[in-house]
Structure P
Amino acid sequence: MTESVRPLRADAARNRARVLEVAYETFAAEGVGVPIDEIARRAGVGAGTVYRHFPTKEALFQAVFEDRVRRIVEDARALIADKGPGEALYDFMRGMSQSSSVDHGLFDALASYGFDVEAATTGAEKEFLGVLEELLVAAQGAGTVRADVGVAEVKALLVMCKSNAEYGAGVANRVVDVVIDGLRA
């Protein structure tokens, strides 16, 4: 007999989402040494609530990754609908550049804790590359991105843009603009 999974109550779903948001921000800003009790306090819930959703800190780390990638994918798809296929990729690249310092901090913090970031992000990488391909194909179909560019090149450009965050937002934004100019058809 299979056990059915009950959906979360609305308040439990809100609490879980709040814990993930706070954990993401906290781990990225302060490292992974922040205790679960402190994350619970900042999220406005009890520690028991956190442990009901995430029995270990590693389970919380994994959920933070999955939640982050889910949000990136949702945001990318919303851009196609909102901005249209011609500009969605460019807006996505600008957004990824702006959030890269926080994401990079989270990845560094987890790696320094001994968390196997590569193993944990295998599925996330596949989802990310899938939505990146959707954005690229849509932009190429709209005639706004060069036809000779593939997903691997766009991902490499995103990584390069991410590395410029250490020079400040002005330089990082300008580098993204230069990259986007190079991608235009």
Structure Q
Amino acid sequence: MVARVKKFWPWLGNIVEAVTTVAHGMWVTASVWLRTYRPERKAFTELFEYPELPVPVAARYRGFHRFDLTTCIACDQCAKACPVDCIYIGKQRVEGGKGFKVTGFTIDYSKCMFCALCVEPCPVDCIFMGATHDLSCYTRDGCLVDFSRLPLDVAWGRATLNPTAVYQSKQVTHPVHGGPNQPA
């Protein structure tokens, strides 16, 4: 009989521990669920005046990239370090000198996972993570950002990336051909 009692107590202890653990988990779930129905709870746009004022972000937040086109030497180190191959660099050799000139620096944000691995290998610190968290777009083409076509304040790293600047950089300002009677 004593052997049966010794086997019974650990089993009963396991049952009590399981019930208290589940009860504690349900209490946490219920308290969080009931917190959503508080009358003083505000929406995101009530807490932060979102479209008008920027949302405060942490100091080490990894937002959309900032890129300084003037210091880039087109070394391709950021593109090589990118694990998802979302950085495309167009370059051409400088005539009469040494080095390259950047003709295009495009990041595909539909692929980018904001890991910041492209920032570390840059020898001249021309690319770094910004604090912009919203780059809304209606098409996948809007996720392709060519920093060489952006306004100078954005392309030179003085201003943050914004949807308006990206949209304006994709506008064709001159016709593709001269007209119906003109050769292309």
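Listed values, structure above:
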item: Given 14.1 for mean count of other Cβ atoms within 10 Å over residues 58-65, calculated: source structure among P, Q; result: Q
item: Comparison of P, Q - label where distance in nm of label points 7 Å out along Cα→Cβ at positions 10 and 154 is highest; result: Q
item: Origin of the derived value 0.9 (distance in nm of label points 7 Å out along Cα→Cβ at positions 66 and 130; candidates P, Q); result: Q
item: Top of P, Q by mean count of other Cβ atoms within 10 Å over residues 34-41, largest first; result: P
item: Structure from which -9000 was derived, helix-only ellipticity at 222 nm (-39500 (n - 2.57) for each DSSP H run of 4 or more, over all residues; to 500), options P, Q; result: Q
item: Which of P, Q leads on Cα Rg over 2.2 N^0.38 Å, largest value; result: Q
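Taken together, the values in this text are just the output of simple stated rules run on the coordinates, not laboratory data. Just so we're clear, the structure is a prediction, and the values are computed from it rather than from any experiment. Cβ atoms are built from the backbone, for glycine too; each structure is taken alone.
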